[in-house]
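Undergrad: Listed next: structures, encoded as structure tokens.
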Structure I
Amino acid sequence: MANNCAQLDRVYRALADPTRRTVIGRLCKGAASVSDLAKPFDMALPTFLQHLKVMEECGLLRSRKSGRVRTFEFEPHVLKKAESWIAEQRAVWEQRLDQFDDYVKTLRHKEKTNEPA
């Protein structure tokens, strides 16, 4: 359980950066080399490589090297874990809001009929 939480923390930390989200968006269209991924960004290559490293370490990306070219691919299964966590939280809060709505309706009904609360 703690390992899953740590991985989820790393995934959300990786997704918090707009550069990394842009890279993931690009990789959703297919694999790309480091140079292709770095083109749209105005930053030094070592800085950009740090972004790729963060995403690879948390499992969002997978890389392979062929000769001198390193190619990255997106690993969508890792996002599914993050999506599942969000869905669980949404379900809890929707249930709580439904209960609160029922409570408010009960209070309004009692108020209209002058019943004691």
Structure II
Amino acid sequence: MVVVDTSSWIEMLRESGRGEVRERVIGHLRNGEARLVPMVRLELWNGARGAYEKKVLRELERTVPELDMSAAVWDQAFDFARRARAAGLTAPTTDILIAACARHHGAEIEAADAHFSELAGV
């Protein structure tokens, strides 16, 4: 199970996206490993440009399972944020929430965003 972060979905959706990231995301989709989380879905819809991207997002919502963000996920995110700050890491709140959701569900993270590799050690 792999939570695909917004950064990687964008690389896959855009023609100018990095090929190696696109291939990783396509591999996760083909293997049935790709997962969405509500925060990523919100970020994607917030940045969707044009009919093509919106069509792809609707298809992703239909076909890619979404992990829930229960109260336990939020509690884990609060703790994760405190530990990250104590370790001297400042990451976007959205990335902390996505990472906490992935950890809660035992999923890996596919990201083209350096924040996730920094957060991995927290």
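Undergrad: Comparing relative contact order in percent (Cα under 8 Å, 6 or more apart) across I, II, which structure shows the greatest value?
TA: Result for relative contact order in percent (Cα under 8 Å, 6 or more apart) over I, II: largest is II.
Undergrad: For which of I, II does P(r) over Cα pairs in 10 Å bins from 0, in percent, calculated from the coordinates, equal 12, 32, 20, 12, 10, 8, 5, 1, 0?
TA: Here the read-out was taken from I.
Undergrad: Ranked by distance in nm of label points 7 Å out along Cα→Cβ at positions 36 and 108, which of I, II sits at the highest value? Before the final figure, lay out the partial values.
TA: Values: I: 5.6; II: 2.2.
Answer by largest value of distance in nm of label points 7 Å out along Cα→Cβ at positions 36 and 108: I.
Undergrad: helix-only ellipticity at 222 nm (-39500 (n - 2.57) for each DSSP H run of 4 or more, over all residues; to 500) computed as -19500: which structure among I, II?
TA: II
Undergrad: Which structure, out of I, II, was distance in nm of label points 7 Å out along Cα→Cβ at positions 76 and 92 derived from, given a value of 2.1?
TA: Here the read-out was taken from II.
Undergrad: Something else: Quick one: distance in nm of label points 7 Å out along Cα→Cβ at positions 28 and 44 came out at 3.2 when computed from one of I, II, so which one is it?
TA: I
Undergrad: So, one more: Which of I, II yields 0.25 for FRET efficiency 1/(1 + (r/R0)^6) of positions 52 and 84 (r between Cβ atoms, R0 = 30 Å, to 0.05), as computed?
TA: Only one of I, II returns 0.25 for FRET efficiency 1/(1 + (r/R0)^6) of positions 52 and 84 (r between Cβ atoms, R0 = 30 Å, to 0.05), namely II.
Every read-out reported here was derived from the displayed coordinates using simple, explicitly stated rules and does not represent laboratory data. This is a predicted model, so every value here is computed, not measured. Cβ atoms are built from the backbone, for glycine too; each structure is taken alone.
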